[in-house]
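A.B. asks: Structures are listed in the sections that come next.
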Structure P
Amino acid sequence: MKRLFSILVLLASVLMSLTANAANTELLGAGATFPYPLYSKMFHIYYKESGIKVNYQAIGSGGGIRQIRNKTVDFGASDAFLSDKEMKAFKNPVVHIPIVAGAVVITYNLTGNFSLKLTPEIISNVFLGKITKWNDPQIKDANPSVKLPDMHITVVHRSDGSGTTFIFSDYLGKISKAWKMKVGTGKSLDWPIGLGAKGNPGVAGLIKQIPGSIGYVELIYALKNNMPTASIKNKSGNFVVPGIKSV
């Protein structure tokens, strides 16, 4: 589930052309929450080295695209590349600049010190609402050594326009015909089940509050919040543990 996300910059806004008046320079950006933990560190170091302030609002990919289109910011960030239709909506040329790679992971709220294993079929069935209990036979078969509770599964998803949602739904569409036909791929979806929250921080926070919940976030948000992540079965039949090395 490795994906590049892009920063969308108007051609007129070339950072390297900034003049020596760095002390009076402030750049405004908005968009994806996915890269915000990295951006906050990068922009802090950049300010210390150059004196140029970068004010970035982590409001979601959809908001970033909207603000760069309305010219209210100097740059916008999105986890997903703009479609041809979105590109045509801009009056001025826009360029995609890949910045960094990351991973979308499945995190959950269950008691017990164990690493949950999930297959693509289980993931799609949970988010389609076909699997509703943690002790469902499919989940038990993938985790034979784990005593799973007879507890309702609460799905948590993004409520805002989200590149993280685009990445996750793109994955589901590739591994599940039912998902592709019923829900599809996009930054905003008509979810068949679940509770919505804004941004990666909102999803992580809601999962931490609700026992038995499950959702998707960018890896760093799970790590920062000490939240468990599920190992996902790949095409080779191996369960991949999310982490810096696996990204």
Structure Q
Amino acid sequence: IGQGACGLVWSATVTDGVYEDREVALKIINFDKFDNLNIDEIKKEINIMSEYSHENLISSYVSFIDKSEMVIVMPLIDAGSCADIIKETFSKGIEDESIIAAIIKSVLLGLDYLHKNNEMHRDIKAGNVFIKRDGSIYLGDFGVAASLKTGEKRKTLAGSPCWMAPEVIEQFKGYDFSADIWSLGITAIELAEGKAPYVEMSAMKILLAILNSDPPSISDSHFSKEFKDFVDCCLQKDASKRWSAEKLLKHKFINKAC
């Protein structure tokens, strides 16, 4: 049902035990097929999915090694990622703000939980936000997540170019939880316009544009001032001026969630 950077994802049905007949997803990572496999990233993803429990974070039931493969058993998220849905149904973006607000609210709830447990996601984007057919929304893909104590900074380049905060690209200054908030703001634009800013540029040009240009904003005039203000609260170049996940959950735009 999907393919990631380091393995395939299959749907399966449990045939025995207390979870008999439950539909699940199996993420299978073949150690022999991926020479550049980062074992630490896999361990980090498994740790977050197994240690933390929140209704808007993808969890894992169990993980195990079978010969040369790592198998992670997870709930089946049957409608795919927001990026998949945008590509298939909303190529020009989602016009209904209540839908965007509902997605962003769910991500914020999961993100606020992670941050309060001293974890940064570091790769917030529509491709890592997943939806079930019943409307449940989950944040997933914790492969580049990082632990961060209050007051500490990270300096490792991580994430996807279009969604990276300026301070992540600069590296030498370091960054904290607020880098996730920048990525969330870019994700809001991605949902509204069908693509992230600068996505058609090469990776190097994207990074330079993020550093040298004014922060992106919602360009379509039909969107509300509350939505535009929400994005502006996320996309402050001065990281200290960005709202926290907890504060953004109280923003007027989030009240529009369906």
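A.B. asks: With distance in nm of label points 7 Å out along Cα→Cβ at positions 53 and 221 derived from the coordinates and found to be 2.7, which of P, Q does the value describe?
C.D. replies: P
A.B. asks: If you work out relative contact order in percent (Cα under 8 Å, 6 or more apart) for P, Q, which one comes out largest? Walk me through the numbers on the way to the answer.
C.D. replies: Working: P: 24; Q: 18.
Between P, Q, the highest calculated value is found for P.
A.B. asks: A value of 30, 22, 17 was computed for semi-axes √(5λ) of the Cα gyration tensor in Å; which of P, Q is the source structure?
C.D. replies: Only one of P, Q returns 30, 22, 17 for semi-axes √(5λ) of the Cα gyration tensor in Å, namely Q.
A.B. asks: Then there's this: Any idea which of P, Q comes out highest on FRET efficiency 1/(1 + (r/R0)^6) of positions 173 and 205 (r between Cβ atoms, R0 = 30 Å, to 0.05)?
C.D. replies: Q
Just so you know, all these numbers are worked out from the coordinates, no wet-lab data involved. Just so we're clear, the structure is a prediction, and the values are computed from it rather than from any experiment. Cβ atoms are built from the backbone, for glycine too; each structure is taken alone.
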